[in-house]
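Okay, got some structures for you below.
Every number here is computed from the coordinates shown, using simple stated rules; none is lab data. This is a predicted model, so every value here is computed, not measured. Cβ atoms are built from the backbone, for glycine too; each structure is taken alone.
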Structure 1
Amino acid sequence: MVESDDMAETSIPKKRGRPGLTEENQQAIQTAARAILSEAGVDGLRARRLAERAGVATGSLYKFYPDMDAIIGAVNLDTYRDLTAHLLQAMDACSQPGQLDRLMTLARAYLGFVSSHGQLWSVLLDYNRGQTGRGEMFVQAEDVLFGIIEHELASLPRLEQAHYAPLARALWASVHGIVLQTLPNSTHADPVEDTLFQIEMIVGAVVRDYS
């Protein structure tokens, strides 16, 4: 017996509810999270607010991320990638051959990025990367950043190759510390110039030592 079209139509269950979640939804969540963190920091990131801004149901957040910390971690990894791209762009545009000039170009680019992404950078620094099990991804992101510095240090004639990596990390820590301490607390008329002056003292000493 052949079923009629009507019978066949009624025997097929119809899909109900919302359409399935897509990569576009995940990207929307991450983009919305970045915007909220930029505006209000971690304290401003709430699940309901994020879901509304991303255009998804609150429960949909956890289809892609186990918790809110994981969402913050994803944004932080993007911040690292953005900083890497910013530094590489600065070095591509640098026409100075001198090693001090090139390293100071990196320092200025870093300072510029931190100044224009202050809230996101604070979120990254305060983040406990070990909570999400993605610590290795952060190590890899930092290694890429350190690699940019190592590449510049490689042209210092008296610096042994075995010391590229530790010196790159020492310089990073020094510059980061100066920016963190001096930029918001400087009593000089131009805090940026004060910060760069202190950085150049450290970077200049390194270049002189190994040239």
Structure 2
Amino acid sequence: MDAAGIQKAHLIGESQGGQISVLTASEHPERVHRMGLIVGGIPSNEHGQMAGLNQLQQLTRDATGTPTNETIRKRMEWLFHDPKELPDELVDIRLKIYSNPAMQEVLQSRDREVYHLIDRIPKLQAPILFFWTTHNPTCPWPVAFKVHQSVPGSRFVLVDKSGHWPQYERAEEFNRTLIEFLTGNQDAVLIDTYRKLYWQ
């Protein structure tokens, strides 16, 4: 944010991005308007969550260590509730990314520590949206809903037929919900404007 000259912003964190959002909002509350946690940000050892994260990390190591169509597809399928919905184009794009030596170095050396931040979330000042799925392979929705209940004024949205990538599998509902949350209301004109600009 400093490098881009941004003093204050909305934070939308998906998966590990949720942890980054919570850490930022916790340590720099004056710089966060609103925050969306998308199937992430609250990992714990409850309900086998770490097993899902460990599986993802192994799939990532396989994909970055030996980037092939097969290893990339397995890594991408983990994100989807229905693997048949994974288009070949996404696999091809990710294969090109993971085959880049510079990207391999970044992915293999990045911090994989899981931060347990559940206790910080109720203390955050920014309005929070929890956007969850019924088939998330890490933190199950009842755990996220329990955290939501500890945060006064927060909003919880649960969608079906989606795994760890609701922004792709349930794109229309995801985009509509995020815009309504970030604008602070359900301004149909503004929502329609965003749709015309970005989704048509």
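Values for this structure:
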item	result
Entry that produces 0.95 once FRET efficiency 1/(1 + (r/R0)^6) of positions 56 and 160 (r between Cβ atoms, R0 = 35 Å, to 0.05) is calculated, selected from 1, 2	2
Comparison of 1, 2 by relative contact order in percent (Cα under 8 Å, 6 or more apart) - largest value held by	2
Answer label among 1, 2 for the case where distance in nm of label points 7 Å out along Cα→Cβ at positions 40 and 152, calculated from the coordinates, equals 3.8	1
Among 1, 2, structure where helix-only ellipticity at 222 nm (-39500 (n - 2.57) for each DSSP H run of 4 or more, over all residues; to 500) as derived comes to -23500	1
Per Rg/Rh (Cα atoms, Kirkwood Rh), the highest-valued of structures 1, 2	1
log10 I(q)/I(0) by the Debye sum over Cα atoms at q = 0.13, 0.23, 0.29 Å⁻¹, for residues 72-135 alone from the coordinates reads -0.42, -0.91, -1.18; which among 1, 2	1
